[in-house]
Structure 1
Amino acid sequence: MLPYALARPFLFGLDPEVAHELTLHTLAATQHTPLQLAWRASRVDDPVTVAGLRFPNRVGLAAGLDKNARCIDGLGAMGFGFVEVGTVTPKPQPGNPKPRMFRLPQQQALINRLGFNNDGLDAFVANVQRARFRQSGAILGLNIGKNAATPIENATDDYLTCLDGVYPHADYVTVNISSPNTKNLRALQSDEALDGLLSALAKRRQALARQHVRRVPLFVKIAPDLDEAQIKLIAATLKRQGMDGVVATNTTLSRDAVKGLPHADEAGGLSGAPVLEMSNRVIAQLRAELGSSFPIIGVGGVMRAEDAVSKIAAGADLVQIYTGLIYQGPALVKAAAQAVKRFKSAASHA
C-alpha cells in the first residue's frame, strides 16, 4: 500500500474541500484500474449478521464522504465490510457557501457545514447502479435526507421520494435526521415529528417490500447532542415504528474539546477525536434502552483501531469511519477490522 504519510502533507497543504474533491476525483478515475493497487487492501474476514444482512466484517465507511456515490468501488477496495454513501436529496443542491470545511489538526478534528451538497437523486442512483461493490458480497447503505428549500413541515415528502428511488439498489437505507447543517433538520428528532416521519417511512417500506419482493432494513442516524430523556424517547420510537437499526452518531455542535483553537468557532458539525466519548455515551444508553439484539452502528471519533473496539465495547454491532480515514489513511480500515475481530473473539472465549 502506498504510504498515506507521503500523500497527507500534500493534501493537508490544500484547502480541506479542495483536498476532499481531489481525493474523490482520483478514486473515481482510478477505481477498476491497476492504479487501485496503490490503496487496495485485503478485506479482514470477520462475518457477522446484523439486521438480517451478512456483513463480511464490522468496519464500514460512514456517509458524508462520498455524497454522490461516485467512488463506491474505490472506497470499498480499502477493505471495508460495508460502505454507506449519501446523504442524497431529491433535487440537486449546492449546499452552503464556501469555505465550509475546516481542519483542526491539534485535536484530529474537522468542522464542516457542507449542507447536503449533492447532484440529486437521479445522478446518485445512476452511480450506485454502476458500482460492483455489492457483487463482492459486501454491504451497501444508502443515506437519505431532505432538500434545504423544502419546508420542515413537508420534510416527509422528500424522505419518501428518496426512499422510493434508492430502495431497489440498497442493502439498507439510513434516514439522516441529525445533520446540523440543514436548517431545522434536527427538529425531526423530537418525539412527535420523529413518530410522524418514521410512521410514514414504515408504511411506504411495506408497499415497496411487496413491490420488490424484498424487505430493505431502515436505520435512523441521530446526533450526539442528545440528553438521556431524548435518547429514551428516540429508542422507544425506533422500536414502536419497526425500524431495523440506529446509526449513532452524527457530528456535534459542541466546541468544548476545541475551545481556543483556530477555526473552533466556525459554524457546523465537529467530527473526529473529540466526538468519540460523546458518541460512545449515546451508544451505551441506546443499548440499555433497546436491549441486546437491536442493531446499532457506532460512528464518531474512530481515529485508531482501539477506538473502533471502544464502540463495540460500548454496545455497537458495527463501526463506521470517516474523519479517521482523512487523518490516518486507508491502513486504519484493516487495523480497525483486525482489532475488532480480536476483541470479539476474546469476548466469546471469556
Structure 2
Amino acid sequence: MAFTALDVKNLREKTGVGMMECKKALTEADGDMDRAFEILRERGLAASEKKASRIAAEGAIIAYTDEDAKVTVLLEINSETDFVGKNEKFQEFGLNVAKTIAANKPASVEALADLTLAGSDRTVTENLNDLILVIGENLKIRRFEIVEGDVVTYIHGGGAVGVAVKFETNLEDKAEFVAMGKNIAMQVAAMRPEYLAKDSISADELAKMKSITIDSSLNKPESLPKPILSALFQKAIAENLFSAEDVAAYEENQKSPYLFNFLSKEAVATLASLAIAGKEEYMGNKIFAGAVEGRIKKQIKEICLLEQAFVRSDLFDGTVAGYVAQVAKNTGADIKVVSFIRLEKGEGLEKREDNFADEVASMMK
C-alpha cells in the first residue's frame, strides 16, 4: 500500500517521532497507518531498553495541585541532559504524570507505572517509552511525594528544586496565603532546613548531634576554652610529645591569638589526640559544656526551618516563626506551618561526566 508525504506528516504529528522514523515505519507497514503507529510503539520500548543503562541525573522537579481535592504532588523525572528537562513534551508528560498521581495516590513508582496516564488511554510506562523514542534520551520517573491539605509549592531554577509547604490556617485571603507560603517555600529552597522545628528532632538524633559536636570540638583544639587548652599544652610538653621547635614556638607565642600559625601539624594533631583521650573529663567541665551547648543551639538555628533567620529581611527581621506570627497577627488568622518537603533534581544520583574532546573525536571517526 502506497503512502504520501501527508501520511508521514500525520504520523509525525500523532506520535511526535521524527520524519525519518515515521517514513521507515510506514515503509515497513506497507503504508498501513495503524500498523506504523504500532511499530513506533514497539520501537519506543526497544529504545527505552537500549537506553536504560545510560545515566539520567538531570531532568526536572514538577509540582501540581488539585485545588478541589486539596492534593499536591511533587515529582522528579530524570533525563540525561539538563536541556531535555526544559523540553515542552517532557514538561507536558511530567504534568500529566503528576495529575495521575494526585488522582490515584499510588503507593510507589512501580504502582504508578501501570496506571492510565491522565489525558491518555494508555499506561504511564507506554507513554514514557513513546517519549524516550521521541526525545532520544533515557528518561526515568524517580520519585514523588503526595501532600494533602493547604499547601503552597515553589519551583526554583526551572525545576532544579521543588518545595511543598503544608499549613493549617483559617486565612481566607487566598492571595495573601499564597504570598506568605511562597516566601516560606523559597526559604526552604534556599536554606535547606532538615527539620521543621527543634521539637521535630528526636532524642536519639539530639544525642548524636551532641556527640558529634563534642568530638568535633576536641578535634579542633584551637577552639577549646583557654583553661583546657593550656592544660593540654602543659601535658604535651611535660610528656615530651612536642618537638623542640614546637616547644620553642609555644613558649615564644603562647600569648598570641595566632599561636596555632606557629605550630606544626604534628603538634596540633597531638593536642587533638590528648583532648579526645580526656573526653570524659572535659565533658564535666562547665566551660566546655557551655561551649558545646552554644554550638548545638547554633546548629539547631541552621537546620530547623522555624528557627532559621528569615531570608526576606526586607519583609521581616527575625526568624521564620516570627514571620509567620507577624502575618497571623496582621491578618487576624491562625497560621501554623505543619511540614515541608524539598526535592532537588539528581540528589544522590551519579552524574554524567561529559568529555567534549572525546565526543568531538568520536564524531570525526
Structure 3
Amino acid sequence: MLNRITRRMIVKLGLAAMATTGLGFAAQAADMPKPFDKPGDVKIALVRYLSTGDFFQAYLSGVERQSEALGVDLRIFDSRQDAALQADMVDQAIALGVDGIVVQHGLTEAMSEAVQRAVDAGIKVVAFDVNVGNPAVPQIEQSDQLLAQLALEQAIKDNGESFTAGYVYVAGIAPLDRRDEKWREFKEKYPGINEVAQFGTLDNPIANSVANQASAVLRANPTINVMFAPYDEFAKGVKIAVDEAGLNKDVKIYSADVSSADIQAMREGDSAWVATAATNPAVVGEVSVRALAMLLAGEDPGHNVIVPPTLITRDMLMELDIENMEQLSAKLPQFAHADVAVADWMPLPSR
C-alpha cells in the first residue's frame, strides 16, 4: 500500500514538474520573436577556416553555448585552412537549407563570392575576422587595431622608444592585416623601432612551425630584444625558440589573444612572454551567434560589431594570482561578458 502511494505521488509530482517546465518553455517561446518562437526550428552553420589552437576551441565553445541558449540547431564545418574547401562548405550549408551562417576567418578572395551566394539565397550571414566585402554581412571584430595598440604601448613602456624587433606576420588574414596596420603606424611614430626580421607561417602545427623560423631569426639577429607576435600561436612558437636559445632574459614577447595555456606560459619563471592584449574568445563566439540571431529576427546589430579587448601583463597575472581563463574572467569581470549584440528578448548562456 505504502509503495503504491509513494509511486503514485512520485508520478504526480513528476507530471506536475513536466507541466510546469512545459509552461515555462511555452512562456519563453511566446516572448521570443520569430523564428525563435519554435525551439529547434532555426538552423545555423559555423563555417571555420582556422581551428588549431586554444583560441579557436574557446571560440567554438562560445558559439555552442549561445546556440544552445537560443535553442538553435548548430552545424559545424571545419575546412582546416583550406580556402577552396571553406567556400565549398558555405555551399554545403546553403544546400542544407540553414537559416544563417557564421563565417569564422578565411581569405577574402575565397569567401566573397561564396558569401554572396548565401545572401542571394536569402540566408543571413555574419563574418568573424574575415572581410567578405559585403554590406549585408555584419563584421564581428575584436578591434584588432586596438589589440595591437595595447600590446605595442606596453612594449614602448617596457623598452622605451628605441628597440630592435622581430615581427611575426602572415599577410591575407584579416585580423593579422589589421594588426599589421597598427604595427606600421607605430614604426612611423617611433623611428627608433628597428625591425630587422619579419617571418611567419600558418602551417600546422603553427606554434612549432613558427618556432623553427624564430630559431633561425634569433641566430641571424642576436640584437633582437623585442618580438611582436600578434597572435598567441605565433607567440607560443617564439617563446619555444627563445627558451631553447636561453634568451628568455634578453628578449620580451608581446602578443594578442589569450588562453589558459598562454597564461601558464606567461607565468613561468623568467618568462619572455610579458604581455598580450585579448578578448575572451568564448565571448566573441557568443557575440557572433547573437549578431546572427538579431539578423534572423529582423533586427540590426550594426555592420561593425566590436568586442573590446583588455591588456593582460605577466605582472598582472602574478599579482592577482591568475592561473587560467576562469580566474581571469572572475577577477576581470569585463572579460567574462561583453554587452554587445544583446537584445532584450535574447537568452544568454548560463555562467
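FYI, it's all coordinate maths here, none of it is from the lab. Treat the numbers as computed from the prediction; the structure is a model and nothing was measured. Cβ atoms are built from the backbone, for glycine too; each structure is taken alone.
Quick notes on this one:
- If Rg/Rh (Cα atoms, Kirkwood Rh) is computed and equals 1.16, the structure in 1, 2, 3: 2
- Structure (1, 2, 3) behind the derived value 0.95 of FRET efficiency 1/(1 + (r/R0)^6) of positions 142 and 214 (r between Cβ atoms, R0 = 25 Å, to 0.05): 1
- Computing P(r) over Cα pairs in 10 Å bins from 0, in percent, for residues 294-341 alone across structures 1, 2, 3 gives 22, 38, 21, 15, 4 for structure 3.
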